[in-house]
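J.: So, here come the structures, one by one.
We did not get these values from a lab; they are worked out from the coordinates using the rules stated. Values in this document were obtained by computation on a predicted structure and should not be read as measured data. Cβ atoms are built from the backbone, for glycine too; each structure is taken alone.
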Structure 1
Amino acid sequence: MNAPAHFSHAGDFPGLRTRDGKPWHYLDTAATAQKPRIVIEAMARALGEDYATVHRGVYSRSAEMTLAYEAARRTVAAFVGGREDEIVFTRGATEAINLVAQSYPKKARVLLSTLEHHSNIVPWQLAGWQVDVCPLTKDGRIDLDAAQAMLTEEHEMVALAHVSNVLGSELDVARAAELAHGAGAKLLVDGCQAVPRLSVDAAALGCDFYVFSAHKLYGPTGIGALWGRADLLGAMPPYQGGGSMIDKVTFARTTYAPPPQRFEAGTPAITEAIGFASACDYVSDIGLASIESHERELVAKLRETLRKRNDVTLFGPEESAGIVSFALDGVHPHDLGTILDEQDVAIRAGHHCAQPLMEHLGVPATARASFGLYSDVDDIAALIDGIERTKKIFA
């Protein structure tokens with residue numbers, strides 16, 4: 001089986017080969033995406049001949065790097081339909097959620113869902129919010145009818161995943177926003193699994209905060225973004241203190257810079273911001289519509305193949321976004337993952353930082369195959385061959 005000739009980008013990714021030069025069937029993109037050469041090269045230049053600190057230097061290279069850093073902010077903002085003053089660079093989506101949970105002026109009740117990643121559960125608990133949990137539909141989607149019935153005037157926030165990192169199910173963000181606003185609450189959307197494969201315009205969708213990480217978007221680790229409506233960011237106090245986020249400092253009193261600088265204490269992740277923007281450009285040049293179509297085709301092929309087996313349980317909706325979670329009868333997902341690794345097939349096996357969802361599914365863990373724009377049907381074939389070998393071992 002060969003990938004369609006019109007959609008072949010694996011050659012852009014040096015990480016898709018083993019150390020002895022064989023193809024590596026990487027099916028763990030939902031955890032972190034491989035990096036294209038163009039991103040690696042952009043970061044190498046930023047860390048090499050272009051390198052200098054930003055915002056504080058009066059010499060020319062510092063000024064040039066400051067311009068590049070802020071241009072990266074504009075690129076990332078545009079990628080989700082925002083303005084540069086609406087994008088806060090964070091260490092990742094996890095820090096972005098922590099920022100909102102800690103800095104939002106009124107901490108009351110927050111409505112989450114059963115399928116949320118731990119990073120969209122624990123920060124609210126740590127910040128003292130009272131957590132309510134919306135159930136799922138039978139096919140693994142967030143039940144917005146139930147959410148509507150649960151929302152009260154005591155809810156200040158609704159925080160939901162755009163795409164589940166386990167089930168691949170998609171949220172109707174526009175409806176979620178309408179329901180949240182109807183109850184007087186704000187909507188935060190975890191977009192980590194959405195932005196690599198769906199076209200996102202955060203403001204048009206109606207949400208109030210949108211968070212995502214670079215490393216799932218073919219960019220570097222250690223950086224992500226919080227998109228927030230400017231008026232909401234302006235009403236929020238700083239999450240951390242230090243250099244760069246201040247207006248004036250005395251020992252008696254400190255005043256703060258306006259957003260987004262208010263939330264970016266310390267020397268920023270300069271090189272990572274350059275890589276983040278490069279990844280956004282790379283994905284935009286290929287086209288999110290093409291990426292989504294390609295991944296949906298692969299999901300359909302894998303689900304169809306697995307459905308023909310009588311020893312596999314599939315989880316989540318048929319129309320999932322880039323992700324297929326399953327269980328192989330009589331084989332723990334960790335054992336399956338270990339045996340597949342011996343055949344140069346990489347999947348994720350475990351609870352996927354979604355223990356409440358595992359409890360809901362009635363399993364301790366699942367095996368998860370997740371696709372990227374570099375994936376093809378050869379990866380599916382290698383996975384199926386590995387499953388067959390595993391079953392023989394456990395027979």
Structure 2
Amino acid sequence: MKHKALVIGESVQSFLCVIRSLGRRGIRVDTASNRLDHPALFSRYIQNRFMLNPYSSGRDEWVKRLNLLLKSGDYDLVIPCHDSTIVPMQANRESLAHLSRITILEPGCFDLISSKLKTWELAKNAGVNVPEQMQVFSIQDLAEARQRFSLPLVLKPETSVTVENIHTRHVVRKIHSRDQLDEVGRSMLATGPFLVQKPFYGTGTGVEFLARHGKILTAFQHLRIHEKIGGGPSCYRKSIPLMPHLLHATRKIIERLDYTGVGMAEFKIHPDTGDWVFLEINGRFWGSLPLAVASGADFPFDLFQMMILDKTDFSSQTYKKGIFCRNLLLDGAWFVESFRQNHFGTRFNHFSLPRFLKEAANIFKGCERWDAITLDDPLPGIMQMKNVGADLIKGTPLHIPWT
């Protein structure tokens with residue numbers, strides 16, 4: 001009898017990648033999503049597609065519908081891929097059927113990594129390099145932060161998503177002027193205190209991992225090549241060898257969290273000096289997951305093996321270095337944004353013709369992959385491009401899903 005998994009999500013990045021990873025291994029994959037016309041749902045690896053309406057705080061219809069899916073499907077494993085599902089699951093975990101089969105974190109661990117302040121304090125106490133920061137409760141605190149660190153500044157919400165307002169994502173903002181600081185600061189204070197950090201200039205890198213009870217079983221590292229200017233996800237990345245000092249820092253944090261599951265530790269590293277800082281933990285499958293899988297670090301299947309087959313020895317696994325992976329839609333937006341806002345960029349993250357030509361050569365070298373389009377499952381990527389083309393023809397403004 002085949003194993004069965006329910007994958008819940010809504011993107012062509014982690015959601016589609018998890019579907020493909022499990023489907024390629026012969027696992028029967030069903031999906032639940034808040035729309036049935038999403039490009040990812042055209043994957044050949046999906047057996048059944050179910051509708052799961054968006055969560056509304058204070059209502060139990062969402063939990064009832066989810067429990068109905070969990071009970072009727074008899075799934076070996078349930079994998080939520082996005083905060084819009086994970087956060088409600090965490091808040092309603094005592095009401096969920098078959099909880100042991102759902103890949104969500106233990107409450108204490110989730111509470112810690114959901115708070116950027118608590119994560120920063122935990123890392124600092126573990127002796128991990130972190131950026132300088134202060135917590136802001138008022139306009140007076142904001143003025144003090146400007147005097148202490150000087151512009152530009154990074155303004156970070158204490159929590160990205162809350163169950164009370166699951167459909168609003170609080171984003172990190174980079175501030176370049178006093179007027180902008182006052183405007184954005186007042187807006188953020190309306191929802192509560194936030195963090196102000198001194199910027200660290202460098203390149204984003206992530207150490208992805210699978211852990212059990214605080215022990216990292218397997219790991220992978222990528223380097224961001226293109227990322228949203230001012231802060232945000234990467235749209236073009238490269239697999240690189242694990243840096244021992246960053247893996248060591250990740251281990252110290254994961255041990256203190258007694259972490260079980262997949263995740264990514266985010267860092268910034270200066271390519272010239274080697275200086276680095278830890279930023280945060282992404283406690284779920286991450287947007288650049290297609291690069292890891294394309295490089296041979298098959299985290300969705302590894303998670304399945306750990307949870308269902310009780311496998312803990314992944315010591316023989318290796319992955320390919322020097323593989324590039326691009327999100328075509330987001331990277332197109334990056335080129336436009338970089339060209340328009342280059343005066344706000346840095347030399348680590350900006351457009352230039354020589355750089356473009358050098359990166360384009362990766363396609364002909366055979367070391368580039370794409371998030372949505374794969375040879376064995378091309379339809380999701382084709383449908384995504386079709387939707388974009390239709391919007392352009394109709395003159396509909398494109399909504400670029402950076403988050």
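J.: Given 22 as the derived value for relative contact order in percent (Cα under 8 Å, 6 or more apart), which of the supplied structures 1, 2 does it correspond to?
T.: Value 22 for relative contact order in percent (Cα under 8 Å, 6 or more apart) corresponds to 1 out of 1, 2.
J.: Name the one structure among 1, 2 that P(r) over Cα pairs in 20 Å bins from 0, in percent of 27, 55, 17, 1 was derived from.
T.: Derived from 1, not from the others.
J.: Something else: When distance in nm of label points 7 Å out along Cα→Cβ at positions 29 and 373 is compared over structures 1, 2, which one is greatest?
T.: 2
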